[in-house]
Structure P
Amino acid sequence: IPAGDDHRYLEPEIRAGVATVFVDRPAGRIDADVVLSDSFGGARAGVAHLIGGGHRRIAFIGDHPHIHTATERLRGYRAAMAEAGLPVPEPWVSLGSTAPDRVGEAARAMLAGPDPVTAVFAGNNRVTVTRVRVLAAHPRPVALVGFDDFELADL
């Protein structure tokens, strides 16, 4: 499903009376109905949960920053960290492709070094799946909260 921000190509269908509803993405440059999840609030609550569990070094891995939900979830992460007075060093934030190789590389980098993160907020289901796989191979426990349901949630 395209996640761009210009949906004017749908204007002929809308003018023809085709019901058009955008789900989890705002309508870009057209007038259409929209149903959005609270990406900002959900991310903020998820990160606050990690903070409430005693975590102070919390990373964020998400999708491309031009995607509305990725931007809103990053804003929620940053808001929760700021409200708790916690820093957000740039190495703790990774946005881009949700391809397993890219996410895995970012995750391993955040877990390496003398002062690794102790928790991760995954910005979507694809990131969460890769994080679960990386954490399974990691020698110490790392907390994980992911936005969205994902196919391994029952494990």
Structure Q
Amino acid sequence: MEERLKEIPVIIFLIIVGIPLSILFFPIILVFSIFEFFQKKRFKNRYRNYLVSIEGKKFFCYNNRKNNHHYIEKNIIPNLRDDIESVFVEGKRIINDDNREYISHMLLNVSDRKGFPYLIKINNGEALDKSMNTEFHDFKSQNKNPEDLVILINNSFDNLKSTI
């Protein structure tokens, strides 16, 4: 009982301080939330327009994990078709692209989350994706011919279809 009596002043203090602070910060939080909502809506519109503007574009996205990028840069990228753009991701930063914000958004929204490398194809204003992680590691660990992997990657772009 005595312990509960000692807690009463703390509770009263929290109420006396908490209510005015809540009243003070509520408008700021409300304004920030409204601003954030419209900013996200504006980005989604710009992103949708960007996807329409790059219709048919294909991206091969790979990262620097486990030194796989050396193998990819030596054996895969030089042999990809000309219409496939390579995108290198170092950590969480996209290194070699002008539209980092949009490519980053595509990578964050990948549906086939099995790991890099990813294939992304823009079709009907939609980013279609596929992880080539399993196939890539199978080819690399079994020392298979990298040209066969390139053929598989090129063909996989043709097979990407919308799930809708």
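Given a computed value of 44, 19, 11 for Cα extents along the principal axes in Å, for residues 21-68 alone, which structure among P, Q does it belong to?
Numbers: P: 44, 19, 11; Q: 52, 34, 6.
Attributed to the structure labelled P.
Please compute distance in nm of label points 7 Å out along Cα→Cβ at positions 53 and 85 for structures P, Q and give me the label with the greatest value.
Numbers: P: 2.3; Q: 1.1.
Top value of distance in nm of label points 7 Å out along Cα→Cβ at positions 53 and 85 goes to structure P.
So helix-only ellipticity at 222 nm (-39500 (n - 2.57) for each DSSP H run of 4 or more, over all residues; to 500), computed for just one structure, reads -18000; which one of P, Q is that?
Q
From which structure (P, Q) was FRET efficiency 1/(1 + (r/R0)^6) of positions 45 and 101 (r between Cβ atoms, R0 = 30 Å, to 0.05) calculated, if the value obtained is 1.00? Don't skip to the answer; put the middle values down first.
On the way: P: 0.50; Q: 1.00.
For FRET efficiency 1/(1 + (r/R0)^6) of positions 45 and 101 (r between Cβ atoms, R0 = 30 Å, to 0.05), the value 1.00 is produced by structure Q.
Comparing distance in nm of label points 7 Å out along Cα→Cβ at positions 93 and 125 across P, Q, which is largest?
Greatest value across P, Q: structure Q.
Computing Cα extents along the principal axes in Å gives 60, 32, 29 for which of P, Q?
Derived from the structure labelled P.
Taking FRET efficiency 1/(1 + (r/R0)^6) of positions 37 and 109 (r between Cβ atoms, R0 = 25 Å, to 0.05) for each of P, Q, which is largest?
The maximum falls on structure Q.
Each reported figure results from applying straightforward, stated rules to the coordinates on display, with no laboratory input. Not measured: the values here are computed from a predicted model. Cβ atoms are built from the backbone, for glycine too; each structure is taken alone.
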